Structure 1
């Protein structure tokens with residue numbers, strides 16, 4: 001089991017400095033989150049029954065791929081990725097070009113974690129129908145993979161439509177891995193059908209087991225049970241690493257969350273100083 005670090009909405013400079021530390025300590029990967037914009041009216045919650053948004057509208061936002069480019073420039077071994085990127089908000093040309101560029105800059109170290117999103121106002125702000133977010137993401141994943149692998153791509157879909165285009169250069173990886181985030185049945189189906197893996201947020205060793213079982217069932221239904229598939233999880237509470245490894249988790253991402261999300265208050269994220277402290281607390285033997 002590999003150990004990664006999540007730089008959740010930290011400033012790019014802090015991400016760069018922490019990535020250098022992470023590589024020196026022996027971590028396998030670093031991850032950045034993103035939103036395109038926060039509407040002032042932050043209605044909704046990704047938590048069933050929740051009456052709150054898990055973030056504040058005034059939270060500072062930074063471009064995830066620009067941040068990853070900066071991290072790639074000061075590291076040589078770390079895998080780098082988005083956790084998660086709202087690919088459905090953009091044309092696939094934008095996503096495919098950004099990922100391909102960072103893959104070249106990093107020498108083939110990038111992974112694309114995607115999610116359908118939960119913040120309806122963010123979709124309204126860019127003039128898109130929130131109800132289509134899942135289908136837009138599905139189509140965007142398919143188009144990106146074609147752009148990364150085919151000499152000439154023509155596509156006529158429900159949400160994206162274009163005549164033959166060339167898309168060069170191809171990424172170093174053939175193609176970069178696409179991990180699908182989300183906890184809903186729709187997200188798990190998307191991961192099973194279209195993903196190279198699944199990334200889950202806020203689980204214990206007990207609560208993640210039903211998700212792992214369901215993913216296995218869905219991958220069998222999709223005829224993909226024998227294909228490589230990576231599972232990445234952000235745990236709740238300081239992890240017992242052996243217990244997580246015994247579940248077959250491929251990558252555990254810290255800092256861990258302090259508690260399970262609920263309908264009361266926001267999930268508190270770590271700042272740069274806390275993240276550095278948590279990184280130093282991970283046993284060297286776990287990092288190998």
Structure 2
């Protein structure tokens with residue numbers, strides 16, 4: 001009972017924090033994204049037993065710079081060409097790790113790749129969704145609704161799976177996930193996508209259905225990806241920052257693949273329109 005209460009209170013705190021940061025405006029949203037990246041990178045360092053030396057600091061710095069550049073470019077405070085700088089710094093830091101005797105170990109290489117491509121790139125894309133409806137100003141609609149769709153899917157997939165689940169999807173990586181829960185969550189999320197269409201009227205109902213399905217499918221893949229990492233290193237949670245939930249990566253793993261997938265979908269839609 002106590003654990004359930006702690007988990008519930010932590011969940012409410014996270015919802016208020018995330019929703020509040022998105023609604024308050026572009027700067028608070030950008031600060032939230034940068035904070036999530038830094039906390040996630042810290043967990044990756046612990047998982048991969050990486051020391052905070054010059055190379056890891058530069059890797060983390062390149063990720064923060066990418067998020068900052070995305071914010072500054074979207075707010076017209078920086079020219080788009082500056083987006084090249086963060087990947088260049090990342091590449092230099094990555095190559096620096098090969099100068100050590102024997103080169104970097106597998107754990108170091110995994111950390112280098114995951115910190116930039118699995119954390120900073122997807123989070124930068126998620127941040128940029130705030131300017132997709134109108135390039136001239138920030139709108140909270142898309143970032144808020146995407147995270148809400150993920151939460152809705154997670155909640156109802158768990159509830160339906162707990163009540164009716166019999167057929168496991170990935171018995172080894174995530175034994176608790178069932179096909180019944182997956183499709184139940186998908187159905188409710190598509191319904192939530194239709195409600196999003198009725199509330200916003202920003203895209204057609206068909207596009208919102210595609211967005212909803214994309215969010216569910218790639219959110220699931222993001223969850224499984226993190227489960228694979230934890231299985232490799234034989235750990236239960238990525239961290240202990242969030243009581244009852246584990247670490248930052250445990251809570252936001254679905255977003256890390258769902259955000260870039262939705263980003264690409266809406267980019268295509270906007271280009272066609």
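Read-outs throughout are calculated quantities, based only on the coordinates presented, and are distinct from any laboratory measurement. Not measured: the values here are computed from a predicted model. Cβ atoms are built from the backbone, for glycine too; each structure is taken alone.
Taking 1.46 as the value of Cα Rg over 2.2 N^0.38 Å, for residues 9-64 alone derived from one of the structures shown (1, 2), identify that structure. Don't skip to the answer; put the middle values down first.
Working: 1: 1.46; 2: 1.36.
Working through the options, I get structure 1.
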Structure responsible for 0.80, with FRET efficiency 1/(1 + (r/R0)^6) of positions 57 and 249 (r between Cβ atoms, R0 = 25 Å, to 0.05) calculated and labels 1, 2 on offer: 2
Structure with the greatest value (metric percent of Cα pairs over 14 Å apart, for residues 41-104 alone, set 1, 2): 1
For log10 I(q)/I(0) by the Debye sum over Cα atoms at q = 0.07, 0.10, 0.11, 0.16 Å⁻¹ computed as -0.24, -0.51, -0.63, -1.45, the structure of 1, 2 it came from: 1
Entry that produces -11000 once helix-only ellipticity at 222 nm (-39500 (n - 2.57) for each DSSP H run of 4 or more, over all residues; to 500) is calculated, selected from 1, 2: 1
